[in-house]
Structure P
């Protein structure tokens, strides 16, 4: 199962809900003996027979029995573990059992019957593993964000209210300047504290790969040179520091694009470069661009599609096309509204545009 297929399945599982705790979720890590799990399910089946409400009792025991039936057909837990969801849709009275080995290892043993399927452990698997911290700091303003795959996310944006230099003169000027510098240092300390609180959890989970630090003036260097960031985060700051004039979402996007050489293997930069390349081929009209679902499918069957940009639209033909393309070994970039050109891909090309390896017409 690919991550894209898992993403589709998670959307399907999230649609299921029940008025009682009748939907079964079971996660089995690799190495867990199946007989041990079967013994647990049989015990749970016996307990469930004591449920007073017949409809609830029947739904729970049916879900458990379905899981038992499927587990008895599996001799060994796969290398990445096993996940089982079984239950009845109370509205349609349809019963289903989803059994699969996910694209990443199951790390917990988890069993529960609930009003919904527990997909939180799967959602961790489709999250981008590589995260980059983004910090823009100037004398009295800062933005903190992250880059995950093709998404840039603003985590915080705040003002420091640090006055400019005072021009009074004499001792009063020196005293006021000291106060202003203390306010400035306190603001940088606040930036550091907030950056630590946002970014340390990513570091501790092993996902934080680096930090981009930028800004319009000397404040970024003061921030880097001082002991404002946790020492573990400071080690991850990617040099050189980056000069940018803007803050907020626009500033973070500029920060990432100015760090292209550093981030050349990251999805955000890759998809931006691919979109620029597609625009170049469109302008040249050299036949190396394909768009439209059916035209792309034809090109896929010929093995001609090198890379594809697809707009993220759940439960659509675009989602099916994405899965097909991955099966053909095509590089697929699924983009959402957080990417500046996503709307262009959606409206101009129906949500899918690709670069060809060679002309096909």
Structure Q
């Protein structure tokens, strides 16, 4: 039980802007840069219809490329701000600021980032939240640097003290190597967490994050959970996702949590096309990797038969929101999807023009 006055904000709460980082020639996007830029352009154009966007760019040349693509996509230019902040990678969900509400107002928590267990370079990414706080936000909220490795995609919460994560990631020795009890105590201190659900899962094939929760289980509202399900016994995901479903139901029942559960269809297998001479590599396509924005929800699609079913399901669950399908085939080529590339910023901070 939490004794903290902090509250980790839910993603469906009113946002002031969305943070993204434009792909560039110095990043892993280079082999499919044109497709990636087109996808980013479509995402930012759609978000800019509803709210502000803060787009980080590697350099002025990258910013010019971004502006050209966004003009072609008819993005709302008045809602888009740019900042030159070099990064190692573009998955800002995992190194961007995590927002908590406190008695004193909004606080941006700056956790350490180590490239998903030191798999990749990360020194520039680890500095982004501090740089944003000092250079890009006016009327600044409070800021707190925390000596704990945590990626935004590794936690999911309902805005009311319930948090879900995977032990595969959070308790991994390549992150903090702390016990579950110690980790829960820290969550209570930082986030006001009252209860944590721990899932033990290998994650989706092609996922290099050690099973981030945002590709598996997501809240759609404070009392409604969505989870990836596989109904094909021949699919390698069938048994792991059955186990995930059983764990989820058992923990919810044991804790007597008033939660509704809805399964999401699993997209048909998608395979990388970047290296045709290498063995086929399955990509981590997931409908759980959706993105909340004000009055709308961006839903990743993958050019498969299940896309239409997923769109219809979200339209039924979220009648008050516009459901916007986004083709994310280019994103999963680099092992992530829609939610992974963005981080929400809330209403208290004002972006510097």
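No lab work stands behind these numbers, since they all come straight from the coordinates. These figures come from a predicted structure and were not determined experimentally. Cβ atoms are built from the backbone, for glycine too; each structure is taken alone.
What the table shows:
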item: Structures P, Q, by relative contact order in percent (Cα under 8 Å, 6 or more apart): label with the highest value; result: Q
item: Top of P, Q by distance in nm of label points 7 Å out along Cα→Cβ at positions 53 and 309, largest first; result: P
item: Of the structures P, Q, the one that 196 was derived from, the read-out being volume of the Cα convex hull per residue in Å³; result: P
item: Given 4.5 for distance in nm of label points 7 Å out along Cα→Cβ at positions 29 and 181, calculated: source structure among P, Q; result: Q
item: Top of P, Q by mean count of other Cβ atoms within 10 Å over residues 69-76, largest first; result: Q
item: Given -7500 for helix-only ellipticity at 222 nm (-39500 (n - 2.57) for each DSSP H run of 4 or more, over all residues; to 500), calculated: source structure among P, Q; result: Q
item: Comparison of P, Q - label where mean count of other Cβ atoms within 10 Å over residues 93-100 is highest; result: Q
item: With P(r) over Cα pairs in 5 Å bins from 0, in percent, for residues 85-236 alone derived as 2, 9, 17, 21, 20, 16, 10, 4, 1, 1, 0, matching label from P, Q; result: Q
